[in-house]
Structure P
Amino acid sequence: MGIEEESRATQYTTLPAGSDFRHELEIRRSRFITVLRRAPDEDSARSLVAGLRREFHDARHHCSAFVIGPDRMIQRSNDDGEPSGTAGIPMLEALIKRESEPGVLDLSDVAAVVVRYFGGILLGAGGLVRAYSESVSTALDLAPLVQRRRLRLCAVEVDHADAGRVENELRNAGYVMAETGYEARHAILRLALEDKPQSIADARSRVASLTAGSAELRPEGSEWIDVPR
């Protein structure tokens, strides 16, 4: 199933990259194992489903849903043999209706798979809808989340001997640091800033102060950066 929304997002909420989050519920003897993963594209989401089919090869159902993109334009769900509309759609709704803060629906780049081991007791359509929705919602309540923001990257060249001090001072001042590069003669520190003239001017002033005016901030375009919530 696909649902489309129109927006021009500059930030959204997602899972940290690099590890899955798992949570299990037992409902009337059926086991519902929810696995959440950061999924920047459809291939990543489908890879999660395929991997869990291999891992839980004896389970009856591997239902899935995912929402992808800063604008949440890619949204899919699959009932995987459960009665139509009782698994994938409730899972997807749990993702897209997740509030990162009151009134803000911005969860994206997240794939959810619920592996079900049937316990011998039929839940009925309504029971299945509640079970799959609760499984994903509860996992999201417990999972670590980060904010992903499109920020302006600016770089500054400093001597290797000063790089650690300057970077620590910038972090302590609340600046978000992107990847640091090391060249033969200099270290290149990168700051991720709000794309506002005052934010960039303030950063320039801070860098000048920390380097006694010997270094200057230069723009390097923009990038999506994970920011702790």
Structure Q
Amino acid sequence: MERIILGDYITAPTRGAIATTPYGSLEKFELADFLAQWKGLQREALVTLGEDQRIHPSAFIHPTAIIGGDVIIGPDVQVHEFTTVRKGSVLCAGARVGFNCEVTAAFVGEGAVLGHRIGVNRTILGARAHLSAGVTVAAINMTSDMRKPDREVIMRTGSGLYRSGTTQFGAVIGDDTQTGNNISIGPGVAIGRRCQITSGVTLAIRTVPKDCTVTAPHTMESSVRRRRNTFTC
């Protein structure tokens, strides 16, 4: 059975306050182990940094943004208007989060960019990754009561199924990966480094190797034809 090691997808933080926390060894974790320990690592990181250092003084946070009480924000981060960064999240050095985004229990790597109106949940985003407007990463499977997820998130790999060990996990999105707009990802997706995901794609419960391009079938099948002239002179 294929293992999913975070270091195969993303690099650990290398600069700023975040690099001194337990998250600095992120790339050594197997995915399922990291997800099981995420809350504990977050608490360790907060103790290491101290309340006065969890948000770096060089970070820009717009007055309309909402930041959770345990969120860690590194140097030179920008969080723009009407964005919410919820519990358990880490924004590494140089990350950019655009207008009207929602980030929940997510790790956003160094220099990563989230465009406008993006929602990421229980997601690990690599360094310099770029998500364009309208990307959503969902973290739970359909169930009879969506408020109480009860189905473990699994992933299809080249050698079989990988168990995440949790009912809430969105995606790992690798370093330097880029997306188009209006994309739905998760639950249970791992996208390798330097991938391109074109507009309109939907991905769930699978892995994408590094250096791939993913397109939606309809983008190649769309037809364009002239309209009949229904106007008379």
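We did not get these values from a lab; they are worked out from the coordinates using the rules stated. Predicted model, so just to flag it, every value in this text is computed and none were measured. Cβ atoms are built from the backbone, for glycine too; each structure is taken alone.
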Ranking P, Q by relative contact order in percent (Cα under 8 Å, 6 or more apart), the structure that comes out highest:
P
Can you spot which of P, Q the value 1.2 was calculated from, given it is distance in nm of label points 7 Å out along Cα→Cβ at positions 12 and 124?
Q
Here distance in nm of label points 7 Å out along Cα→Cβ at positions 132 and 180 has been calculated and equals 4.8, so which of P, Q was it run on?
P
Rg and Dmax of the Cα atoms in Å was computed and gave 22.2, 73; which structure, P, Q, did it come from?
P
Supply the structure label, taken from P, Q, corresponding to Rg and Dmax of the Cα atoms in Å, for residues 76-203 alone with the calculated value 23.0, 69.
P
A value of 3.7 was derived for distance in nm of label points 7 Å out along Cα→Cβ at positions 92 and 196; which structure in P, Q was it taken from?
P
Top of P, Q by distance in nm of label points 7 Å out along Cα→Cβ at positions 116 and 140, largest first:
Q
Parent structure of the calculated result -9500, given that helix-only ellipticity at 222 nm (-39500 (n - 2.57) for each DSSP H run of 4 or more, over all residues; to 500) is the read-out and P, Q the choices:
P
